[in-house]
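Undergrad: Got some structures for you, see below.
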Structure I
Amino acid sequence: MNPYQMNAYALALKAVGEIIQDYDSDKMFPALGFGAKLPPDGRVSHEFPLNGNIENPYCNGIEGILEAYHQSLKTVQLYGPTNFAPVVNHVASYAAAVQDGSQYFVLLIITDGVISDMSQTKEAIVNAAKLPMSIIIVGVGQAEFDAMVELDGDEIRISSRGKLAERDIVQFVPFRDYMDRTGNHVLSMARLAKDVLAEIPDQFISYMKSRGIKPNPAPPPYTPPGHTHHTQI
């Protein structure tokens, strides 16, 4: 795939995706689109599988997601409004089923910053804050990202219906801050990686501590077969 033919969404997905994909052992990622009319009837959806397979929305690695993304652009019609809450709730439903510390979920949202369901998204994030999940929002384009900064909650902890989020689980990164003037190249992958992942470790640990979940003990050191170790006193 020629990087010069990538739009801003694909560039952001490739750059950020390659940073976070190594934290997943099997590199199989469910990829969802939102804000489009779907064939054949033109129904507007805010959580549809990019690969078109409702039963198995998983894509193989970031390249698999990019391929599904480009294929979906040929079949769906981009359409408003832009609702975040459905995809947040979608991932939260998975996280709610695994709260023993064996899995932690990270939702990556790539957006131009427009959001039509701010209050519902705040409520979804507040509810998700008690689950083993984090959300990385990457803003593309030149729009004002005031709403995304508000969802980030670094300055003021996000709340909904008078209820504060139990934890800060959102990290917002404006992608343009890391691009060269042409908009085709990331200036520093190291800086982008640092900022994308800046809050994930603390968010992960805060969940585990809040649930009293301790790390499993380290496995015993490996001893080759047939090798015994004697200590003589």
Structure II
Amino acid sequence: MNKTMVAKERETGEVRFKGISASQGIAIGKVFIFRKHEPTVPMRTITLAEVDTEIERLKNAIERSKKELKKIFDFAQEKLNREQTKIFEAQLLLLEDAVLYDVIYKRIKIERKNAEFLLKDEIEKYSQIMLASKDSYVRERAEDLIDVQNRILRNLEEQKLISKIEGQKIIVSRFLTAADVLLFSRNTVLGYVSEIGGSTSHMALLARALKIPTVVGIHQITTTAKDDDTIIVDGYNGIVIL
């Protein structure tokens, strides 16, 4: 849907979007635009004197990520069944993967590049192979790996984790992770809408488990919707109405 079409439909008082149903149910409420941290990862050369500091930066970011994820896992155990909590258990195991991180530490020493760049470069090697797999289980593990990567990158950049909202809202975002869905459920979240995602993703799995109406694959929704717009989420038919 282009901007001209959106503008014309706005004049008639309604804009309809067709996406993919990820979790059934109907939700009507006000929009909260969740602008998720999407790290930019430029390559930066470091000096020999900066190598140890750069490795320590990465180690600290991994430790902060472990603490975050452990809290999320503990909360998941209160809200979800054993099978559903395995999503976060798998991510915790990835944060404990000494072999993976040792490779990155060594690359920092040898190549003298910043931790963000080498972390993303190394993890992308694995995730691209996994995403190309015909095995759905392997592809799901790629989703976990990318989520862990982005968590570490956010902590390297010392960006705050956003997981709370005021009032009853429908979360609208470019993309959402399983952790986002779980953490926002602590508030009075009414539904989820995202531009990216599928009905078999981890976020969709948890939205169904938590019985929160969710529609994914709604292109341009974050540029069309505004905070506090009234929005209808039809999780049965994959329709969103502004």
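Undergrad: The value -10000 for helix-only ellipticity at 222 nm (-39500 (n - 2.57) for each DSSP H run of 4 or more, over all residues; to 500) was derived from one model only; which of I, II is it?
TA: On the way: I: -10000; II: -16500.
Corresponding structure: I.
Undergrad: If you don't mind, there's one more thing I want to ask. Tell me which of I, II gives 3.4 when you compute distance in nm of label points 7 Å out along Cα→Cβ at positions 34 and 50.
TA: Working: I: 1.5; II: 3.4.
Answer by label: II.
Undergrad: Further, regarding this structure: Given a value of 1.16 for Cα Rg over 2.2 N^0.38 Å, calculated from one of I, II, which structure does it belong to?
TA: Computed on structure I.
Undergrad: Of structures I, II, which gives -0.31, -0.62, -1.07, -1.31 when log10 I(q)/I(0) by the Debye sum over Cα atoms at q = 0.10, 0.14, 0.19, 0.23 Å⁻¹, for residues 58-153 alone is computed from the coordinates?
TA: Of the structures listed, the value fits I.
Undergrad: A value of 16 was derived for relative contact order in percent (Cα under 8 Å, 6 or more apart); which structure in I, II was it taken from?
TA: Values: I: 16; II: 39.
Clearly, the read-out refers to I.
Undergrad: Further question: Name the one structure among I, II that distance in nm of label points 7 Å out along Cα→Cβ at positions 66 and 138 of 1.1 was derived from.
TA: Of the options listed, only I reproduces it.
No lab work stands behind these numbers, since they all come straight from the coordinates. The shown structure was predicted, so the numbers you read here are calculated from the model rather than taken from an experiment. Cβ atoms are built from the backbone, for glycine too; each structure is taken alone.
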